[in-house]
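Next come the structures, one after another.
We did not get these values from a lab; they are worked out from the coordinates using the rules stated. What you are looking at is a predicted structure, and each value in this text was computed from that prediction instead of being measured. Cβ atoms are built from the backbone, for glycine too; each structure is taken alone.
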Structure P
Amino acid sequence: MDKILLIEDDDIIGEMICMYLTEEGFLVHRCLNGQEGMSALSEFNPDLILLDLVLPDYEGTELCNTLRSLTPVPIIIISSNSKVSEKIEAFTVGADDYLCKPFSMHEMKARIGVLLRRFKRELPARQEAAPARQEITVPPAELEINVEKRTLHVRGESIEMTFSEFELIRLLIEHPERVYRREDLINALRGFDSYINERSIDVHITNLRRKIEVNPKEPRYIKTVWGVGYKFVI
């Protein structure tokens with residue numbers, strides 16, 4: 001039985017989702033705020049998370065970013081905000097899908113099914129993959145990245161990053177000199193049915209250059225390969 005963690009403070013919507021998914025054979029645990037959701041993550045060990053963007057104690061995208069750093073399971077955002085900018089921000093911080101309220105329960109179930117099947121299909125590869133290096137230092141020790149703690153230090157200074165920015169810099173640093181097409185980077189972040197586009201990748205790269213380069217206009221590390229994509233140079 002697949003387990004769904006629902007983080008939703010609206011009683012009417014929360015109860016409707018709980019009742020529907022329970023009748024459809026899911027085990028559902030509902031939390032009313034972000035703090036409860038964080039606690040339930042390890043205790044309930046869900047297979048998928050449904051996350052409302054408007055909560056009494058957390059800003060939704062901030063919580064999504066935190067959850068993504070702690071678990072690889074699919075995250076579906078449920079929100080009354082249908083703006084494209086809000087959707088892009090949600091995907092940037094780790095969401096796998098986005099449902100606008102009001103939505104069809106049948107559509108919600110279908111999207112849950114798609115994400116669960118994809119995640120389970122990828123799970124054996126995740127489990128069999130060789131352990132990644134936990135700490136990577138770029139000579140001459142200007143950049144230090146800790147994969148487990150999800151931290152990056154640039155010339156000794158701790159750098160704040162979004163989920164996608166960290167995943168991008170980690171991927172580039174782990175494979176120096178490899179040229180990545182924008183499509184490759186999109187797929188590495190969100191999977192093949194991603195909503196993130198090439199423009200989003202360019203924005204992330206620009207932000208990373210501002211954070212790690214001495215002169216972002218003449219980058220030393222993240223190089224543009226014109227007509228192709230980007231690569232990391234040591």
Structure Q
Amino acid sequence: MKTSKYKRIVLKLSGEALAGGEGFGIKPDIIKNVAKEISEARDLGVEIAVIVGGGNIWRGKTGSDLGMERGTADYIGMLATVMNSLALQDSLEQLGLDTRVLTSIEMKQIAEPYIRRRAIRHLEKGRVVIFAAGIGNPYFSTDTTAALRAAEIGADVILMGKNNVDGVYSADPKLDSNAKKFDTLSYIEVLQKNLQVMDATATSFCMDNSIPLVVFSISEDGNIKRAVTGENIGTTITK
């Protein structure tokens with residue numbers, strides 16, 4: 001029987017991963033499948049914290065096109081991540097998992113406020129913790145949230161599930177047939193090559209705090225469990 005390579009992980013999912021090929025909204029069969037895969041990974045004994053983006057509901061470009069002030073647009077994006085987090089929580093609880101949503105923006109009626117020690121305690125009790133609303137401040141992405149929360153809770157790794165891409169490439173493989181896939185990279189290479197795996201703030205933070213990152217495809221069934229067991233899928237980025 002396979003066992004987890006890690007004791008505690010942060011699973012970073014793009015909002016688009018919940019929308020499937022449609023790119024917008026939450027597709028029920030997709031989110032149920034993601035929940036099932038998280039449940040299978042949790043059965044290995046690993047402590048799981050999840051961060052979901054909001055791009056399937058709101059994108060910064062939409063606000064830009066409307067002439068919206070950046071801070072306001074970012075707060076709308078944070079609320080989109082809360083919607084995704086609550087939907088994922090419900091799907092996980094339908095499978096019998098104990099979960100908690102912790103938000104960086106206080107909304108007591110629907111979720112707990114983010115407190116680092118409380119989050120760690122939930123994880124120690126075997127609950128799946130979902131971090132919502134980014135870090136609570138505009139101008140910071142959910143990538144940065146993943147890096148910051150991973151450091152705060154002492155996660156062993158960030159597993160980044162991408163939609164329809166199975167790792168990090170030298171160029172967009174959909175546009176360039178000569179694009180090369182990397183099996184391993186250092187964070188400094190990611191920055192120097194401008195590979196845009198994460199935004200530069202998140203990349204630098206992971207590098208400075210020696211947090212490994214595994215980038216893999218969320219579209220292939222079983223990949224979350226494979227990533228948790230340490231199978232060689234996707235691209236591994238280390239300091």
Checklist line | For 0.8 (distance in nm of label points 7 Å out along Cα→Cβ at positions 10 and 114, calculated) the corresponding structure among P, Q | finding: Q
Next item on the list: Looking at mean count of other Cβ atoms within 10 Å over residues 154-161, point out which structure of P, Q has the largest value.
Entry: Q
Next item on the list: Determine which structure produced the value 2.2 for distance in nm of label points 7 Å out along Cα→Cβ at positions 202 and 226, calculated from the coordinates; the candidates are P, Q.
Entry: Q
Item checked: Structure responsible for -11500, with helix-only ellipticity at 222 nm (-39500 (n - 2.57) for each DSSP H run of 4 or more, over all residues; to 500) calculated and labels P, Q on offer -> Q
Note to self: To test your reading of the models, identify which of P, Q gives 1.00 for FRET efficiency 1/(1 + (r/R0)^6) of positions 26 and 90 (r between Cβ atoms, R0 = 25 Å, to 0.05) when calculated.
What the structure shows: Q
Item checked: When relative contact order in percent (Cα under 8 Å, 6 or more apart) is computed for each of P, Q, the largest belongs to -> Q
Margin query: If mean count of other Cβ atoms within 10 Å over residues 34-41 computes to 18.2, which of P, Q did it come from?
Written below: P
